[in-house]
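These are the structures in question, set out in turn.
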Structure 1
């Protein structure tokens with residue numbers, strides 16, 4: 001089992017647009033093989049701070065998820081609102097930084 005933490009910094013005032021853009025991906029991902037948890041959070045003290053918390057059975061299934069059409073659609077729809085992104089994969093024995 002592994003976890004993925006994606007931390008986004010979004011443009012002020014775009015939280016509702018980001019939620020709307022991400023929702024189809026969230027719903028589709030939760031039905032994917034190997035997805036144990038897929039949640040999105042907006043910091044109530046700083047609306048520009050968005051975090052995705054994912055839990056996957058293994059890296060292979062996470063890799064398949066990353067290549068799905070709904071992830072590509074989310075990336076395209078969310079891109080206008082995202083200022084920066086850091087993605088980490090946390091394994092029981094190590095952490096893998098995918099982007100920063």
Structure 2
């Protein structure tokens with residue numbers, strides 16, 4: 001997690017990853033530079049909508065909480081993420 005130690009998002013508790021995704025989703029919700037993306041956690045019954053959809057269908061991205069939190073914050077993703085239709089992951093703007 002960029003602290004120059006052998007820790008990554010896989011080491012972050014699920015509750016912290018979910019809270020981080022809540023924060024990212026709130027920050028990205030109305031940003032016109034963020035494509036509409038719906039994050040779907042496979043290891044929790046949660047989804048997050050990023051970006052200003054303006055009626056556009058969001059691209060679904062599914063994976064575990066750690067991977068979704070890493071992706072949403074622009075960090076290296078520890079595991080596979082699955083975009084809808086098998087395409088590429090949408091590029092997200094910088095979180096902070």
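Work out the source of 42, 27, 23 here, i.e. which of 1, 2 gives that when Cα extents along the principal axes in Å is computed. Traced to structure 2.
State the single structure among 1, 2 that was used to calculate relative contact order in percent (Cα under 8 Å, 6 or more apart), giving 27. Among 1, 2, the structure yielding 27 for relative contact order in percent (Cα under 8 Å, 6 or more apart) is 2. When helix-only ellipticity at 222 nm (-39500 (n - 2.57) for each DSSP H run of 4 or more, over all residues; to 500) is computed for each of 1, 2, the one that comes out at -10000 is 1.
Where a number appears in this text, it was derived from the coordinates with a stated rule and is not lab data. Keep in mind the model is a prediction, meaning the values are calculated, not measured.
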